[in-house]
Structure 1
Amino acid sequence: MSKELYGKIFPNAFSDEKDLSNKDFQLVHYTSAEALVSILRNKSFWLRPTYNMNDYTEVIHGLDFLIRSYNNGSDFTFRKTINSIFPNKGDDLEKFLNENLHNNKNDIFVGCFSQHKKEEDLFGRLSMWRAYGRGAGVALILNKNFFQLDSSEVLFFSKVKYDDESIFKKEFDQLVENIKKYKEDIRKLGFEGFASMILVYFLIKLSSQKHPGFKEELEWRLIHLPRVFPLKHVLESVHIISNLPQRVYEIDFVKSPFPVTLDSLIKRVVIGPCKDGLAVYDSILIEMRKAGISEPYKKIVNSTIPLRID
């Protein structure tokens, strides 16, 4: 996939890269202490299916926006634009997108992170402690360099958008204009190449579009599309999570094309409000040491938020 052409056609395709280089915030993964022990022992990170997220409108929310944007008006602008580049292929592209967006909507796996403000680095965000790992939660403050991925890695990293439908429609209209503008480059790419490229764009966009009620989470996502881009170092497995068997994909840090050590990935661990804080602290400290993290006692702190745990 041509990163240069991708950036030309799709609105704000790489704007997240600029945000990621901003030094004024950290990226944090909220999870349970149990999940952290698994990360440390197995040197891997789980990507979970979007259909098991807290937001039960995952992907469907964005798909509704897309369908209404596509069908808006009676002049079939998108289809006409495609036909002007690839004669009589507008209907074929519509059929391709309909089939593949629906076939892939339950095969999107994500790792979820939160954008932290500096003042939250020591104690975390109260709403996140309430929502994730309550009772024995932890926050992993991570090295952002790990997420500055080259497109050849085919693991996508995206900032979640909480826009209303009008903004989504505006970006869709801009997409059509960009297709018109770069139609010669698209024609050279060929119909199948362009169809695959726009499918990836829509899958990433739908995976990163959430209801505005979740905007306080300031979420970013690491996204894996196993049907479209199977990867040798991202392995399918089944785990029991809250008594529910779930298909997950595990990023193997050791087998990754660019191996990463936990010592370089984890900048700090914040233990959230919990009943048995000392037990969690001691256990995590031991597991961090076994995982090869140097001077782990310098990287682990307890949140000072006085939240009562029932």
Structure 2
Amino acid sequence: MKTALFTSNLTGEYLLDALDSLGVYPQVYTYPHGFQKTALARDFTKYRGMFPITFISSNKYADAADIRLDEDTAALCVDWTKDFFMESSVRAVFAHPSLLPLYRGYSAVTEQFLRGVAISGASFYEASERVDGGDILYSEEIKIGFGEYPEDFLKKYAAVSARFVKDFMEKGFEGFRAVPQDEREAFYLPRKRRKEGVIDFNRDAYSIYNHIRGFSRPYFGAYFMKNGQQVTVWRASTEKWQGEYGRPGGLVELTPYGAEIACGSGTIVIEEAEYEGRLFRRGEVHELYYAVD
């Protein structure tokens, strides 16, 4: 069976890099630059000399005039529109950044970081009428280190996906044993909204650290308001795990590593933040506080 790879966004960029390192070059379908109105979108024209690529300007297979897959071609979808092949006869396999049936739906990566998940994974399932609910062909655990961020996870996820693409191209459906998901363990996630990124400094330091990680790049970023101005926090670390160190959200100390901030319990250090388009890192964070004040 032939294989067609459908991918997009930053994950797709990581995936094509990983496939190139494996020497695997499937037919790729993706969106043209500018078609997706999202910060995660990437320009894939740079891969034209490496992969056979077709650009399609549609979110539905039935409306995509540029592609008509043969009956003996399977579609592998990594970071691709989940209902793209609905009402079509194409046999499709989708990737999901969790150990299904956990964390179905939107924002699975962010949600796992918010919850402090240490062992996540990648799941590859055959499409069905239930979103993220099809039989699983393969899954693999992915560890999330305490100091890692979503970009780190997505690179690991892309590497696992690349290996699966390679195996699937060699073995097809016959090389995997499809296993039904246990619906008793399943739950769905709604799409994250920007307002959910607001940092509540009344929470404990560990929860705030995970909150900052979860919304960090490539997502829209966790943020707080200071003197009516929005400050987006991209990186932080836990300094003191518990205890009272002042009013939550108040500055405890400016250090060479960033700004130590009091939480409801413990403190965190803001190591990288953005204000009015300027990025402040570690030793520059004190300039941010002076700028906002």
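Details
- Winner on relative contact order in percent (Cα under 8 Å, 6 or more apart) once structures 1, 2 are ranked, highest first: 1
- The greatest value of FRET efficiency 1/(1 + (r/R0)^6) of positions 29 and 165 (r between Cβ atoms, R0 = 35 Å, to 0.05) among structures 1, 2 is that of 2.
- helix-only ellipticity at 222 nm (-39500 (n - 2.57) for each DSSP H run of 4 or more, over all residues; to 500) derived as -6500 - corresponding label from 1, 2: 2
- Entry that produces 65, 42, 32 once Cα extents along the principal axes in Å is calculated, selected from 1, 2: 2
- Comparison across structures 1, 2 (criterion: Cα Rg over 2.2 N^0.38 Å, for residues 221-276 alone) gives the highest value for 1.
- Parent structure of the calculated result 3.2, given that distance in nm of label points 7 Å out along Cα→Cβ at positions 21 and 77 is the read-out and 1, 2 the choices: 1
- Each of the structures 1, 2 was assessed by mean count of other Cβ atoms within 10 Å over residues 213-220; the largest value belongs to 2.
- If distance in nm of label points 7 Å out along Cα→Cβ at positions 13 and 285 is computed and equals 5.0, the structure in 1, 2: 1
- Top of 1, 2 by mean count of other Cβ atoms within 10 Å over residues 205-212, largest first: 2
Taken together, the values in this text are just the output of simple stated rules run on the coordinates, not laboratory data. Please read all numbers here as calculations on a predicted model, not as lab measurements. Cβ atoms are built from the backbone, for glycine too; each structure is taken alone.
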